[in-house]
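Engineer: Each structure below appears as structure tokens.
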Structure I
Amino acid sequence: MKKIISFVIFMAVITSCVPPEVGYISDNIHALEDTVFVPRGVFMTSAAPAAEGSTYPMKWEITSVTDDAGNPTDDLFDEYEILIWKESFNPDTDTTLALVEAKLELADKPSLLINDVSGEMAFTQASKFVTDNDIYKVNVNVANVRGERQLDDFVIVKLQDFQPVEFPAEMRDRINLVKNDGGLKALYTSVITNGDDDDVPSVLDGTHPYITVIKTSDEPAQGVKVRMVIADSYDVPFSPEKVLFYPSGSGYLQNFHDNSVETVNDATSTTFSLPAPPFPQYGRNYSGTSSYLMYYITSRDAFTVDKEAYEAANGVHDWTQYQTDPLTGEVLCQAYIRWGIKINDSGTWEIKMKIPYSKKIE
């Protein structure tokens, strides 16, 4: 009995000398997006993969890419010269064209990159040159202290047509009336919800009654100019002096002025400039898709409500609940303007909002 006990103790000592296993790598590491839809010629990133408890740090690499038929291809690895941002645009410090241009360079880049730490994939503007196929399958390898996993067909990349303009966030064009108690009444709002909105084609071809985004010139060839026009419902534009930043506490909400190196006002519009798309480049208050929301209001002496047109379309309305100008007797109004667009193409663009049921005050 003593010998058996001694043997058990001896084995326990031997076992205690074996180092414990270090780290963990899951057999279920997977992409959060089975298919990544990539508009050609637009920079975008995928979601980071799900590590499923695997030990960090992890190292990711793309091992190969195949086409939809399973044939190996270098289409997404071939390099093309594109204009890229080396650093982020900062409106507080990038106050001259020279300062902004110093952050840009022409460089040879592939269409597909991967962050070797996070596993996020990046798709560059070089994808506009990839025309042989639309669908690709990406194979990756991931490793950590515990080992590695080869993950074939990890994600499918679906290349789509180039989108000169995207609609990532809901934009609104609204007429507000000033109530007798000082509050605002949203009388009518024209809305473009997102890129799937049925009215998007009319915005881009100029036939939408209130909101249009139209390219007017291919120049500048690499930079972008955006002319913003705010007008009444009869397409009579307001002076830029009547178009104001949207106040927020001691500051203001984000706006296109923050995204312009050179801003020029004329009698009927404001023109913003940036040496390279996309435009806007910067969001003061938000991130993600909301970084494309840009806000303005108008002063209360820019226009009044077109009562006749509103009642013809919507029926009789009680106008006595609103404040009026003591000199003219016209109802006091202001516009709420919220843009939600991303312009990916170079050249000159005109973006316009006509405020619903409004008449400019001369």
Structure II
Amino acid sequence: MTPDYILNLREKVGKERLWISAVEGMVENEEGKILLAKRKDDGLWCMVAGIIEPGEQPADAIKREVKEETGVECDPVFIANVQSMDEPKVYPNGDEILALNILFYCSAPAGQTPGCPDGENESSGWFNPTRLPSPISLRTEKAVSCLTGARPSPASFLYGGKMAWERQKSVALPPSKAPSHEASLSLRKVSTDGSALSNPRGAMGWAWVDHETGEKESGGCRQGTNQVGELTAVLMALRRFKEGDLLIETDSRYAIGCSRDWVKAWKRRGWKKNDGSEIKNLPLIQAIDKEISQRRGSVEFAWVKGHAGDAFNEIADSLASGYAKDVAKGAREDRLPEESKSSLRGI
């Protein structure tokens, strides 16, 4: 609902552009589900958002907005983003605003049923981050992609009369949000995955997704293998991010072995296995080794269990399998680097 102070201002300035401060909340409950509301004005599913009242703390404002619009009790945990609108928003009645948006990651207990108590939205609900409703705002889709699995930022804020660092021990974080002492502030995390509808010679897909920005890429071909899909995803992620420290998470022990564990011995033996036999998918493996050897920054690999609720692994899997299904139907063209094409010859 429009605050009274905005209505009072409008009586004085009419439809002239106003500069306002606003909050948004990416609310995740203990089950890992995301709270979204469907707006009445444009029909899009969005994060809860609202205008900060004069003198109100931003963190208190998002807690209030979430409660008023959905009936859900939440706690703001960390500030995820602060951003001014690039272009003014013009409402159907001609009113214009430019807003400074403060995006909070918020946690909520499980077992709460969302509603629309203030009548501002058409509907609200909890959603799996890998199966978001449609139509959804691009801003919300990107925020969910970026923040699912994110770690708390060091920014603090005043909430309930206390600074965030005074409250952090009393606010429970889901396991995926717990700070990690192993994490580097400059470390980029990317999830990769490959998929084949049947193995070998089934339609194949590959994909990667960046944890920080939500940037993603996918491709595939009409005939491939799971292993080529997994290695292609790693190669394409390395080619996208050529500088800085990189952590690649994958559910493929084969991809980790080819990229990190076995490659040194293979090179010493002239790119042969221990028994002298040929190495499968050698063009791809050599291309990955070249990218790692020439990059400015470290590359680490971490294995994650597939289909076990890891949000970014699920996103990468959905992208890879989706491309495989599309290319099998002829809805998309083959999209592979030359090294993948070479590795697939003769399958």
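Engineer: helix-only ellipticity at 222 nm (-39500 (n - 2.57) for each DSSP H run of 4 or more, over all residues; to 500) computed as -2500: which structure among I, II?
Structural biologist: Values: I: -2500; II: -8500.
Structure of origin is I.
Engineer: To test your reading of the models, identify which of I, II gives 20.6 for mean projected area of the Cα convex hull in nm² when calculated. Don't skip to the end; give the middle numbers.
Structural biologist: Working: I: 29.8; II: 20.6.
Label of the source structure: II.
Engineer: Using the calculated result 4.7 for distance in nm of label points 7 Å out along Cα→Cβ at positions 217 and 321, pick out the matching structure from I, II. Spell out each step's value before the answer.
Structural biologist: Values: I: 4.7; II: 2.4.
Considering all the candidates, the number was obtained from I.
Engineer: Let me ask something additional. Using mean count of other Cβ atoms within 10 Å over residues 73-80 for the comparison, can you identify which of I, II gives the largest number?
Structural biologist: Values: I: 15.4; II: 21.8.
Greatest value across I, II: structure II.
Engineer: Using Cα Rg over 2.2 N^0.38 Å, for residues 33-240 alone for the comparison, can you identify which of I, II gives the largest number? Before the final figure, lay out the partial values.
Structural biologist: Values: I: 1.35; II: 1.20.
When Cα Rg over 2.2 N^0.38 Å, for residues 33-240 alone is computed for each of I, II, structure I gives the biggest number.
Engineer: Thinking of I, II, which structure, once relative contact order in percent (Cα under 8 Å, 6 or more apart) is computed, gives back 16? Display every interim value, and only then the final one.
Structural biologist: Details: I: 19; II: 16.
This figure was derived from II.
Bear in mind that the values in this text are calculations on the coordinates, not laboratory data. Everything numeric in this text was worked out from a predicted model, so none of it was measured. Cβ atoms are built from the backbone, for glycine too; each structure is taken alone.
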